[in-house]
Structure P
């Protein structure tokens, strides 16, 4: 088959355009998974597992008044698909105490059991739209708030919750080294490697993108599947 120069040039240009329109997804090591909230509707958990996901973290609560309308169905779907799963609580230190929010979380899906399939609950600490920087609290006040949440959670489950945060927010609002070491870190860092916040020596999970193969945010466990199952078991 004969091609003209113009045809070849056009084909090359079309290929280049397709390549630009569909950039390669970031490749990271570890065990893949994702995190979701009610904004991700009709999640196909079986397909996510078929595509390689092995865990999912699902929003359950916020403050002491908000319960995710999708949590129950999402958690059941993840369980039925055979995924390791866990729940998270979006912190609102400006609205009520840490202990009160931990109890609200525990009473609405945030508990933990040593079945090898349930992750400890995750406390989501980040900026919130329309709320004062650092929720209007000092570093010492935030450390106290997080400690109240964590100790309340631990007294009920026997484990400290995971902390989800990013280095920008944490280093500005908390920046506590001795305090952080008790909590497994879920770090949000959309860079080539995770930026670890002050006080944490390593991370357990890395949220590396807000879209990709799976619904919601794209995560990876810092280890292998056997390590992840042991972590879930406690």
Structure Q
């Protein structure tokens, strides 16, 4: 069966900064489960796969009613990147478009996935990469990127935003991804690619213990039955 949109959630358990972070409970359920639930509730996704080398993920996939794709051990090493495991996945799962949902971004919503797919379709893209926009005076290698230093400091609201790759949700045309990888040995930015601005909070990436704490606090606050009234000092 060929899927129009297949979701791939890549899970490797060898994280050094936050051990087994994808299985760690965050507000009562494994962090990876937030990406799974968001993908399952998307209006566009036809099938959801977790791509992992870990057998425990097979059990979790069965519990959540999704597919398990067993990653080859050599594709679960530290140096392996998206181009490589995505290509392997697409060689074995028949899909028109691949939607990668990052499991370390537990705040992503089904509507975020749907909006990204609509953007991908409306702009006739081959590749969509989610980005986080920052309106801050920024430098690279000691040189200003979005403002000039020989004048008055510009107000942040007037700056051209810097776009940082968030990798929360990414989408590729499967055929073009595979063809480009087979020819050039890379494929993440293939063909007509677009950068899709993502909500700054929901694109949070859990890469450290501090990130985990912040994400859990946010989820707990969102699930509180009675939101506190916003008040101001007068």
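Read-outs throughout are calculated quantities, based only on the coordinates presented, and are distinct from any laboratory measurement. Note that this is a predicted model, so its numbers are computed, not measured. Cβ atoms are built from the backbone, for glycine too; each structure is taken alone.
The maximum of mean count of other Cβ atoms within 10 Å over residues 115-122 over structures P, Q, that is, the highest value, falls on P.
Given a value of 0.15 for FRET efficiency 1/(1 + (r/R0)^6) of positions 147 and 179 (r between Cβ atoms, R0 = 30 Å, to 0.05), calculated from one of P, Q, which structure does it belong to? Source structure: Q.
Of structures P, Q, the largest value of distance in nm of label points 7 Å out along Cα→Cβ at positions 51 and 211 belongs to Q.
Structures P, Q were shown, and Rg/Rh (Cα atoms, Kirkwood Rh) at 1.00 was computed from Q.
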